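Next up, some structures in structure tokens.
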Structure I
Amino acid sequence: MLFKGTGNRQKLLVALSLFACIAVTLVLYHEESDILDIGWKKKPDYAPGTGLREKSRKVLLPLGSQIPEQVLRDHLRGTSSEHWESFQLPEAEVLVTPPHKPGDFKIYDSLLYAASPGATCAENEHKFKLGADDSQHMALNQSRVFEIFFDEADTYDDSYNQHLRGFLEEYMTENKEIQHWYRFSGSSVWLSDYNVHLVVSRMILSKTGSRKNPEISLTLAQIFDELWQEVPDVRVVFPSNTVENAPGFRVGNQDYHLYRFPRFLPIPFPFKTKRKYWGSEDPRVTLVRSKQGHEEPVVVFNAYHEHQLDTGEGIELHGFRSIFMSLPFQVQKGKQIEGADTDQTRDMWFTRTKQLHVQGEQDKKVEKNWIPFVSGAGAHHEHVLMLTLLDPLKIITCELWTDNGICASETSTNDDSVSPLRGGTPLLSIKTIDSEDTEYFAGIARAHLNDCGCGHDFYRPNLIVVSRKGKTWSLSHVSSSLDLGITDLLPSPKSRVCEQDSVIIPNGIEFWDLDRDLMSVYVSASDATVERVLVTGLLQAIEDSMVWKNNETESLLDTVKCALESSREFCRKFGIEDFAAFEKANEI
């Protein structure tokens, strides 16, 4: 007899009950997760790769470079990385996109609206489902950032760190680093030459401890391995531009520069101790390819600066918040920003940076929320496109590799009114039709709504599709608010989300695996975190809405109007659900 006595029979019943529960759970999970099969041609990759241990305290060399070991050793002599091993990725191990292992997807409903003259919102909507896994917080060891900051200033003669040291040093001590520093607004690109993620985020210093009144905003760069683990201390060698007497070294006809990560990117900005809000804000990063075949990051941000204007009654100094573009893998001598350089900084080295202007237009007092993107056509990029307004659509094209900051208009609108729908992630090219000279781009913008049912300010992501046919651009599709499963931070456990502003902002798309319809999105919650979430179902929604067959270029305002109306309804329902959840959690 296999089972003896009452105890064994009870164990059998328990086992059978558990089996039944598991079976039901699996069935329910399968029903909820049908979206995982949408458009996927193969299952997600997840290869261990070289991993964290192989890259920490190493000098990473670019793919295919032939740098003599002695040249590297001579350059690093006397630094903390003098004896670090060099590591170069074998070409056979290059990953075009990083390995990704999604967790359990939660399913959310949304609506996508297409441009169609004369149609009502109801006739214009396409219902779809998206899946989002649990978001992952991108770690930061702040003490290590500061430790490397000082060490590079002392042993590597890093002029940028030396330049900022006097102002920052007091607030980099153990008892002040938590009270005065905040990090958020992160985005990332995958550097396939090294098989690493370059994560860029905003880090602010507030002497008073108030995150709303920072003195300085810096751009922090971190390296994560293919498993999304931060590489705690690593030096990266990258091909750079040629500038006389630049730090770094030269091999043949190629100049190389080196950064040790994590670090503040040496982005130049004007600085006066009696003012606040200096430095680079809201960085967005995307990838471009040079003529030499190198992939390089481009960082676009806004920054405060001062400009002399002739008012007719004399020369006056006026403050502006303008858009700048930096090439982190290239260098320049001096800040090269009006009124920013001193005798000391003119001999210092910074990231190659230029202010961007729109040809034929006067600079505005405040310019923010530009979205960078590049065409998927061609072997390399000579220009970067900027989506400066979504509603009405305004796109400009800017030179990449020159010092010319004058950008040409691609669209003819003269309406500069500010819509609730505005900047977000860089756009990605998702489809080209060469025979029709047509290209489609997609990304995630954000809607800023006021008093819609949850707090005063309510920010949520919206999917957008931008198309170019010949020289004609259009905003062809806009979604309602997307629920990515990320929640705001609460000031206390008994607080409600909607007692305060509810802020979920998309900052970047590192990759979009179109074969699997899997997107890696970077999001900030409450302007206080850097989160990464994997999303599926967006490409299927775009395909199901027949974007490729939509040739309309008029009535685009109706598309935005429909999406914003639906987003306000999303906000209203969110507020009701938040209140119900709060009451239930506080029942006695």
Structure II
Amino acid sequence: MRLLPQTTLFCRSVVSRSCLSFLLTSLLVSLPAGAKELDFGDDSELEGSFDTTLSLGTTIRAQSRDESIIGRQNGGTGNSINGDNGNLNYDHGDVTSVVGSITNELDLSYDRTSLFIRTFGFWDWMVMTQGTERTSFSPSAERFAGGDFRLLDAYVTQDFNIGDEGALTIRAGQQVINWGESTFIPNGLISINPVDVTRLRTAGAALQNALIPMPAIDFNYSVDENLSFEAFYQFRFDHTDLEPEGTFFSTTDIASPGGNTVLLGFGAPGIPDNPAPYGLGVAGPVGIAVARGSDRDAGNQGQFGLAARWFVPELNDTEFGLYWTHVHSRVPLIGAVTGSLAGLGAGDYAASAEYFIEYPEDINTIGASFNTQVGSEGTAIQGEFIYRFDQPLQKDDVELLFAALTPLNPVFGANQVGSFGFDETIQGYIERDMIQGQVTVTQLTGPWAGADQWVMLAEAGFSYFRDFPDKDELRLEGPGTYTTGNPFFTAAGIQPETETDGFADKFSWGYRLVTRADFNNAIAAWNIRPSLAFQHDKGTSPAPITNFVDDRKTITGTVAADYLNRYQVGVSYTNFFDGGRYNLLRDRDFVSIFGSVFF
């Protein structure tokens, strides 16, 4: 039994650092809007509906900058200027986004055949017309965050009867594969699907517009009403889109859309933030910046999955699921190519090197899930556990940088990645088996404290990696680790200080708590729905599995109101706190105001 709408599952594959806060403003205030029925005449067997949603939302920064996560070149105390553009582009009180959007859904059915099409268009006035006073947005940033019109879902479904009890459903076209039971903890089974993270950040976002549908064919065979099997094959690779460089929630200027440069010098004064061209202003034989090379996307073939589900009415209507998926990485990893001898001779070794984004292929995951009811008091429990073979894990990026500098001087060979010659490719990740699990409890209650209904949800999850390297052997990437953990490089004057915390842990966990009250007809026909959400992490997951950041906390309060299931307005406040300088959003509290109309 699912007590939350199916769209609650849409957050599960996100690499977002604050998924819960953005989920709440669209999950717990969403409306069961009715679609407009299409009239094809009394004698027609064709049926259909057409639904339109118009939305407008704005986001306002509600906190001043934390100097510890701003590079020293940019006026802070941090050791990098490769991730602070989004922070620097907006002051306390600035409007960071004003987004209007339109979503259309067409649903047609004839006998046992149906067609579903969803389109989505958006325009952010701040990105497309205002920009920022400090940096301009790249064409990539404008496309991902500024304005676009997209065909999302577009698939045909055909139903067949098989024998006396069996049934087969075939769905072909551009679609999302919705597997698993996690609600808030990302990187579970639902990571089959890539995500447009920017859409999750948008005030009043609809979660169905955040998952990126892919061309696929899906077979679902029901042996009887209690046992079913499902299989899918995807025909194209796609990846998760991070927040574009320079937008408010971006925390990397190198791996996101529009990010194209790694600046050397650990954020020290004298290193320009946007050097152009790279070869000018060179300090010594190293240079000041490494450019981004071409992304190395995975291939389009070899992505599929199998599932079996067993419904047991005798066990309080419990459903069990077993899964196997074989897909390519949806999230980016960073590698490097060392510079050339000619570049060194020209006095700009860095300009002849490059870093690149890649997406490793053929990642196998097996998993199990359950969902059940407990008694008759509105309690539901669901859970999901996965074992992922050879999950790629990002090596610490500064260790990777020093490895790329080893052709310059043997002193850089003290890094943990290794020594390399000129024009060599350095793999930026290792592969380790991953175990992840989460359990969610949802409770519905009747009238209490003036509300007609309460929804309370608690989810806890963990990530564990087998054969995880000790940190004195190989440190894996955690957010905000802008120098190495090797004191040798500090003593040699290569880096300003030694990083002692923030690197990834073998085991990490966290929990999320949510409550919502429904006050029906509170003001005339207006329903008022206040909600509160809290998340807390312990331990740090390695990139790109950034489920948890040690001691990071987030709290979001939302008040939404809806009228006749057609109009909706709301306001929310999100507070990021704790986690130290490794919580890269800790100074980006924000207010969102949003409204929608459904027809």
Figure out for me which of the structures I, II the number 14.9 belongs to, where mean count of other Cβ atoms within 10 Å over residues 154-161 was derived from the coordinates.
II
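From which structure (I, II) was helix-only ellipticity at 222 nm (-39500 (n - 2.57) for each DSSP H run of 4 or more, over all residues; to 500) calculated, if the value obtained is -6000?
On the way: I: -6000; II: -1500.
Label of the source structure: I.
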Given a computed value of 0.90 for FRET efficiency 1/(1 + (r/R0)^6) of positions 130 and 578 (r between Cβ atoms, R0 = 30 Å, to 0.05), which structure among I, II does it belong to?
I
Once FRET efficiency 1/(1 + (r/R0)^6) of positions 58 and 162 (r between Cβ atoms, R0 = 41 Å, to 0.05) is calculated for every structure in I, II, which label goes with the largest value?
I
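Every number in this text was worked out from the coordinates using simple rules, so none of it is lab data. Predicted model only: the values in this text are computed from it and were never measured. Cβ atoms are built from the backbone, for glycine too; each structure is taken alone.
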